[in-house]
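In the part that follows, the structures are each spelled out as structure tokens.
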Structure P
Amino acid sequence: MSAADIIRIACAMDGRGFAPSKSGNVSQRTDKGFLVTPAGLPYAGLKPGDLVHLDLDGNVLKGKHRPSSEWRFHASIYRARPEIGAIIHNHSPRATALSCARKALPAFHYMIAIAGGHDIRCADYATFGTQELADHAVAALTDRKACLLANHGVIALGTSLEAGWILAQEVENLASEYLDILAAALKPVILSAAEMKLVIEKFADYGKV
């Protein structure tokens, strides 16, 4: 576990335009809980001591700042998904636009399988920072490694920070392609369940870092 790596990924997210006005957050699992970016501080100026260490009930173990307002869904996901080592949350433009229409990403492209299933679901809406939102996120992430959050943004999961960041970027890429198809007034051809099952099997080791 490295606080410097969390900051590096957060800065990369910011540099890609995925975190306007300090939005989004990054966390990594620890032996006692998880380390998460603080609320309201620009990523570019973060130091390792600015991160907040929480247990899975949200109790602060170490830190001088408030944790991200979304600490509840980080804690809930880590409790529900013991195989997950890192969580990336962002407001990447095209995926967030799709989330504002409350639309899932269907299997219009085989790369949808990178998120673990035949679609990337859109979680039901709830106010940011609430346990209700955390519960919706956990439900949308069942058997998945990414989801959209209605009228909000994206969550991407990984066994590592790098894997989560790779997935977050691919979700934005897929959302961009899907919206371009719709903007051209074309109807995307959706791959069959049998084909997506085959792709998911072939992706078993894809993107592991």
Structure Q
Amino acid sequence: MTVPALHAHGLHRFFRRGRDEVVALRDVSIELVAGELVAVVGPSGSGKSTLLNMLAGLDDPDGGSVSICGERLSHSSAAVQAKIRGERIGVLTQSSGLVEHLDVAGNIKLAGSFRPSPVTAAEIGSVLESVGLTARKHARPSTLSGGETARANLAVALAGRPPVLLADEPTAEVSAPEEAAVLALLRNLRSSGSATLVVTHSPAVAEAADRVIELVDGRIR
């Protein structure tokens, strides 16, 4: 039996605000197989970003578990979580994760150094070309436009072709032509075998997905 690229079972997450308990996720289960593109949609406050943090091992659920390629991620030590994330997960968040003292190519090389096989110069060039940033390979993050920053973050997440890609609003800061280019890139990930989960408000991204999961008040509807 093939092990899923990502398996999340019965995820619960609660937060406290003073004396009140706020439920962010309620019994959420998701499974992704290699080569699948899944979009997670829902209104603001529905738990989408909380879910992404659980799946990336950036936060632990109060109940349930997450496994990546058959290896337990949630409630493991910080070192184990960082190792799994570095080797097997590409994470694209809404905030820039670029290191300022490195140029775009250097940021891709740094992310690739955590993969089982460090990325080569040719692979870095290929990733830069795929996101349309070849001419900006030596640019520092502070000199990038909003759209360029979003595409650079995507390039970093794709470094080394991780088996799982988790992206939070990858087209939020890009123009319509840039969104089309990002969508084409996400579609092409199917052929490489990456399992991709995208949190989005974009109808175009949702339409391009193999499956759409809707979160409402922390539950899958």
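Here are the numbers for the structure shown:
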read-out	value
Cα extents along the principal axes in Å from the coordinates reads 51, 32, 29; which among P, Q	P
Parent structure of the calculated result 20, given that relative contact order in percent (Cα under 8 Å, 6 or more apart) is the read-out and P, Q the choices	P
Read-out log10 I(q)/I(0) by the Debye sum over Cα atoms at q = 0.11, 0.12, 0.16, 0.17 Å⁻¹, for residues 19-106 alone, computed value -0.38, -0.45, -0.78, -0.87, structure in P, Q	Q
With distance in nm of label points 7 Å out along Cα→Cβ at positions 123 and 155 derived as 0.3, matching label from P, Q	P
Mean count of other Cβ atoms within 10 Å over residues 67-74 - highest-scoring structure of P, Q	P
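A short reminder: the numbers here are calculations on the coordinates, not readings from a lab. Because the structure is predicted, anything quoted here is derived from the model rather than measured. Cβ atoms are built from the backbone, for glycine too; each structure is taken alone.
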